[in-house]
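So, here's a batch of structures to check.
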Structure P
Amino acid sequence: MIKAASVGLGWWSDELANSIQSKSKKIKIVSCYSRSKKKRINFSKKFKTEYHNSYSALIKDKNIDAVLLTTPHSLHAKHTIQALQNGKHVFVEKPMATKSIGAKKMLITAKKYNKTLAVGHNRRFSSVFNYLKKLNNQKKIGKILHIDANFSASGALNYKKNFWRANRKESPGGAIAGLGIHMIDLMCFFGGKIKSVQSLVRRYAIKVNMDDTTSAIFEFNNKCTGNLTSIFACPYISTFNVYGTKINIFSQIDGNKITIVNKKGKVKNLNLINHDTLFLELQEFADSCMNKKKYRIDNTEAVHNVEIMEAIVKSSNRKKMIYIK
């Protein structure tokens with residue numbers, strides 16, 4: 001049993017805790033930390049854990065095996081590296097970091113200290129992803145020509161000026177850090193690494209100092225193209241569509257629905273089983289910590305996702321195509 005501590009207490013730390021506490025036989029949360037004492041106390045009562053009064057004390061505690069990081073995006077690299085240096089395994093929410101240089105340092109540190117570092121790209125554990133992966137492995141899609149993805153929601157319409165996400169440092173590319181990077185991860189799985197990016201990142205509707213509407217065009221190493229839309233000021237949608245020489249696939253990632261259209265125009269609709277992706281990713285993280293199974297998102301992939309996030313911002317700012325080395 002992996003004994004973990006939650007760090008950075010808020011909505012998402014609760015989501016992760018709800019998925020495993022008293023449910024998993026592989027990992028349990030035994031302590032927590034937030035700069036807010038009230039949050040520490042509330043979390044410890046809700047999930048029946050201890051709490052630490054400082055991050056330094058927590059990562060030096062030999063009774064803790066792993067840290068679950070849900071701190072602000074810009075702190076991921078710093079907090080991860082500190083935990084790894086103190087012998088802790090780390091599960092960090094996406095994005096891995098806000099800068100690729102920080103993400104690369106995280107990867108290097110995990111290797112140096114021989115600890116598991118896992119990034120929370122939980123849509124890789126979804127039933128839609130599993131089904132598409134199976135179709136692709138069976139060569140039923142044919143040559144993938146184009147991938148179109150949209151992950152959008154209305155959350156930023158309600159952001160207040162002092163909310164930690166409500167600025168360009170924590171939310172580069174508008175909704176990319178919070179939403180769109182999930183789709184970048186899936187797109188790269190099927191298309192390979194992205195070699196060029198051209199984008200528009202704009203603020204059209206929200207009041208805080210960040211963007212709300214992002215559109216990006218990609219070219220992948222596997223000789224296909226992609227289009228990503230991520231909006232932070234419209235109703236919720238999470239679609240992932242793949243266009244191949246044999247079939248087209250239209251899917252709702254979070255809705256567990258797939259529509260397949262073949263070359264003859266025959267339509268097949270599927271309703272898949274809903275998987276608790278948070279439970280599954282933390283189970284696999286625990287297995288990796290115990291050397292039982294490799295975590296499915298390789299850290300080089302997570303680093304590349306951050307590189308693409310950076311390129312989206314850079315392309316829009318410079319008004320030109322950005323090439324990824």
Structure Q
Amino acid sequence: MKFIKHIAGAALCAALLGAAAAPAAAEDPSGTWRWAHFSAEAWGASQADKLFAEELEKLTDGDLSARFYWAGAMGSGNELLELTANKAVDVGSFVPSYFPGQMPLMSLVNSIPLTFSDPVVAMEVQQKLAMNNPYFQEELKRNNVYPILFHGLAPYRLQCTKPVRKIEDIKGLRVRTFGEWPPKMFEQLGAVPVNIGMVEVYEALQRGSLDCAYLSIEGAGFLKIGEVAKYWSDINLGAIAAYSSFVAYDTYEGWSDEFKAKVAEAAGVAEAFEKESFARLEKSTMEEAAKLGVEFVAFEDMDKVNEVVPNMLDAWVKSMCDMNMCEAAENTVAEIRSVIGTD
């Protein structure tokens with residue numbers, strides 16, 4: 001009898017040890033995601049977020065839906081990294097370059113001016129780096145966020161309360177900027193950069209604390225900037241990757257491969273929609289702006305801008321080297337240059 005009890009006890013211990021050693025079961029979400037968004041529902045990229053949520057609901061047979069909290073209703077743009085990482089929200093749509101200290105790598109393509117001519121390329125470079133580059137993966141894991149959807153922005157231009165035709169016209173202007181690198185560019189051009197969020201730009205122009213917005217044409221449109229800034233310069237300061245939509249990194253790691261594939265499929269549909277929308281939205285925005293009395297001003301000194309502002313990628317690498325991140329920076333820029341083909 002003692003022998004039988006001993007065998008039974010050993011078997012129970014073995015079973016318990018085996019259970020402890022087995023990987024945790026995948027935890028796929030259901031119910032309603034709380035999706036906190038830094039920007040407004042009217043943005044074209046926001047429509048891609050909504051399409052993603054609709055597609056994922058279909059792919060899960062209605063088991064998972066999303067409720068959006070737009071324009072900082074569940075946390076400002078400067079709070080959403082922490083809220084997403086700590087799972088206070090299920091999905092956070094925010095701008096990595098609002099967090100240059102925590103996310104210097106993800107911030108690069110999301111803010112670097114005068115580098116990308118095509119928003120589709122910027123969007124795809126950001127995705128490639130985030131998904132495949134080990135330095136980016138390390139940064140994402142350290143911050144406990146994982147991007148499930150990427151966005152792009154057509155070339156940034158200037159929407160001002162006075163015409164900007166020549167490089168001299170930029171000097172002394174108070175220009176809305178964000179992140180670390182757009183301010184550096186405008187300082188080189190003699191402007192006064194003012195870092196504020198997108199949703200604050202209209203009021204700042206209206207009350208006279210800004211002279212210019214630094215936005216894509218579509219962004220200026222959905223923010224109704226044409227009501228308060230009547231001179232839109234066609235200066236081309238480059239396309240960028242826009243914000244990304246994130247979940248907590250450890251939440252993503254806990255999903256099954258099957259659910260991850262559904263997320264990727266929904267993202268593919270939404271990102272394809274967005275890529276096809278850039279030119280259409282820019283054209284329709286310009287038409288609406290003209291109805292508001294906006295004057296489109298031809299900028300004559302693009303060559304001078306490129307002469308005055310140093311190569312932004314080189315400047316970024318130098319800055320990163322000063323932070324003892326040389327290897328990560330050089331690796332990142334080499335990947336970017338392999339795509340855009342510049343020296």
Which of P, Q yields -0.37, -0.70, -1.28 for log10 I(q)/I(0) by the Debye sum over Cα atoms at q = 0.08, 0.11, 0.15 Å⁻¹, as computed? P
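The value 23 for relative contact order in percent (Cα under 8 Å, 6 or more apart) was derived from one model only; which of P, Q is it? Can you show the working numbers first?
On the way: P: 19; Q: 23.
The read-out was computed on structure Q.
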Between structures P, Q, where is mean count of other Cβ atoms within 10 Å over residues 35-42 highest? Q
For helix-only ellipticity at 222 nm (-39500 (n - 2.57) for each DSSP H run of 4 or more, over all residues; to 500), the calculated result is -10000, so let me know which of P, Q that is. P
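To test your reading of the models, identify which of P, Q gives 1.4 for distance in nm of label points 7 Å out along Cα→Cβ at positions 219 and 235 when calculated. Walk me through the numbers on the way to the answer.
Working: P: 3.7; Q: 1.4.
The correct label is Q.
Each value in this text was obtained by applying a stated rule to the coordinates, not by laboratory testing. Source: prediction; values computed, not measured. Cβ atoms are built from the backbone, for glycine too; each structure is taken alone.
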